[in-house]
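The data blocks that follow each hold one structure.
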Structure 1
Amino acid sequence: MYHAHFRGTHYEAGFRWGSLLLKHQNIILKNIPFEITQERIDYALSCLPIYKKYYPEIIEEIQGLADGQRCDVRVLQAVLFSMYAMPPTCNCSCFAFAAGEEILLGRNSDFLTEIEKLNLNVIYRLTDGAYSFNGNTTAFVEVEDGVNEYGLAVGLTSVYPLERKPGFNAGLLLRYLLEKCKTVSEAVSCLHQLPVASAQTLILADMSGKLALVECDSECVEVISSWSETHSFVCATNAFHLARMAEYNSVGVDNWFAESRFQTLLSALQNAKNLDLTFAKKLLSGDYGFLCQYDRNTGKDTVWSVVYDLKQHKIYRSEGNPRHRSFKEDARFHF
């Protein structure tokens, strides 16, 4: 896993990163795990006016990245804007709970082993109005989980979309929330207002103990604060489980054992005697059922695992499958 620290404006951050990668002969467009088709290019063009209206800073960062890489920005936009909306895979498991003095969000990122060395942990401290955050990603400027300076933590899981419209995809939607929102309530309000392109779940938690599971796609946004009436927790994998969203699930796609993983999370969180950091690490490590026990020979695995401890203001990350690599504290970012 690469570790990158971004400063300056969005454009400057993108340009410096693109230039650094180029200096080391790391060409972004040669490491994309899917074909960059005309369909993706056309789709990205349809999304461009929406990002210009709601999130112009990200357009500037992508332009900086393209300038640093000396590549066509339209092709880079095609990669980034179509990701999740036109996914090659659907994966990942995420949960959050608030119990007593504990408020934690945990997430496993399950992805292709062929590009796991390109995974990024990022710290953004930008100067043009964005909140600082620490996050993780497989997708450059997009972010898949993270916590910002105000203690808002968010993690995504992708869902195979039945249809797509121009709008925000999952990774840019999550990053927008980290850069713009201080609380779960603010983030949920944004999700009801932004045009959504892809299908995904978002698990959110803040330092007040407020939680949310958001299931959304280009047609609908549904939110709950807990799966239980007795204690506060939410969880998600790669399918919709809220009643109104069920019709938006695709049938017959490879979702990497999403239902098995969901049932592992649900059962463990419903029946846990102690919802704490130790429990969270064990759950992510597969101690309570199938969650990360992939056969790497298939090209699939859990490529990182993370816990955001919002009461203790700490981040713990396993840079690999947590069944085989221990969690280590990342003390570089304070919130």
Structure 2
Amino acid sequence: MMAAVLEAPGKMTPREVEDPVCPDGGLILKVEACSICSTDVKMLRHGQRDLIYPRILGHEIAGVVHEADCVGSRVGERVQAFPGVFCGRCPSCRRGAENMCELVRILGFNLDGGFAEYLQIPGDSVRNGSVFPIPDGVKSEEATLAEPLACCINAQELAGVGEDDSVLVFGAGPAGNLHAMLARKRGASMVAMAEPLEERVNLARSTGADLLVNSRKEDLRVRAEEATDGRGFDVIILASRDVAVDDDLLALLAPRGRLSLFSGLPRSLAAPRLDLNHLHYREKLVVGSYGCTPAQNRGALELISSGSFDAGWLITERVSLGEISKGMEHAEGREGLKAVVTEFGR
């Protein structure tokens, strides 16, 4: 089969590799679509802590069951795959926090992923309910967005986004736009977005956000005070790795406000000096989020399938496997939003 193989940092080669063998209790998928995540770009350029070379990347995956050695999935069925392979037995798994599993493995990180014609789904994934049928009427490329949307659901559940909250999202990339739409779906009364790139500010208008701030040209603090009558936002979500967590950022939070660290931060921003009295006296909360759970993935796919949550407009580039470098450049250049590999043949 054809696959895009990451041989070393900066070296990804579309080439022939051996077809995967159907594992005991598992599946082989014929991949129909695999979205490119900013984490894929990071792994291509710099590597990642869980990455082992050589590796086929891609963790936002939809395809057709090609071969099955299990009950519950049939050959020819379209499915979307949750990328985490977890044990189901450790304390985190027993509490429903499978993304924190002590033994977790991830498709496209330490297992081969979806930038290939065929993909092996381990038996543990099938047994633990990590393969989801795609409803009729939902395109495979749209189904790939369930995983990133599920990550947003995880963050917003942890931050308690709900009725009548005012929410500020930093970053109008794919995740930021999903966050803005999801916050509205969860009942937020006001959604604001801050983004330094004018083109992405314009694209973000499709979210229906109440306030869009070009943070390169406008004073965000002034706009925030105007929008919230000086109270601050109930929730701030960092869907950008370029935002410093400092006292100025905490000052944008309302009393009992919540700051969600959705994006991983570079080393230069990961160890800030903060006046913790901001948190103490105003009862503010800082919460991290990483990945998602199968239940959140299922909920995200149901939301996309409902017809009330249009995520398809986020796809602004479609490439073949042989053109994957073009898709990576689209994601890295931030000119559009989501790039998806949709052709996998030779």
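FYI, it's all coordinate maths here, none of it is from the lab. The model shown is predicted, which means the values in this text are computed figures rather than measured ones. Cβ atoms are built from the backbone, for glycine too; each structure is taken alone.
Taking FRET efficiency 1/(1 + (r/R0)^6) of positions 135 and 159 (r between Cβ atoms, R0 = 25 Å, to 0.05) as the measure, the highest value among 1, 2 is held by 1.
When distance in nm of label points 7 Å out along Cα→Cβ at positions 39 and 303 is computed across structures 1, 2, the figure 2.2 traces back to 1. Rg and Dmax of the Cα atoms in Å computed as 20.1, 61: which structure among 1, 2? Matching structure: 2. Structures 1, 2 were shown, and FRET efficiency 1/(1 + (r/R0)^6) of positions 63 and 263 (r between Cβ atoms, R0 = 30 Å, to 0.05) at 0.60 was computed from 2. In this comparison of 1, 2, the computed figure 39 for percent of Cα pairs over 21 Å apart, for residues 199-294 alone is attributed to 2.
Work out which structure the value 5, 19, 21, 22, 14, 10, 7, 2 belongs to, where P(r) over Cα pairs in 5 Å bins from 0, in percent, for residues 239-278 alone was derived from one of 1, 2. Going label by label, the one that fits is 1. Once distance in nm of label points 7 Å out along Cα→Cβ at positions 287 and 319 is computed for every structure in 1, 2, the highest value turns out to be that of 2. Largest in mean count of other Cβ atoms within 10 Å over residues 15-22 among the labelled structures 1, 2 is structure 1.
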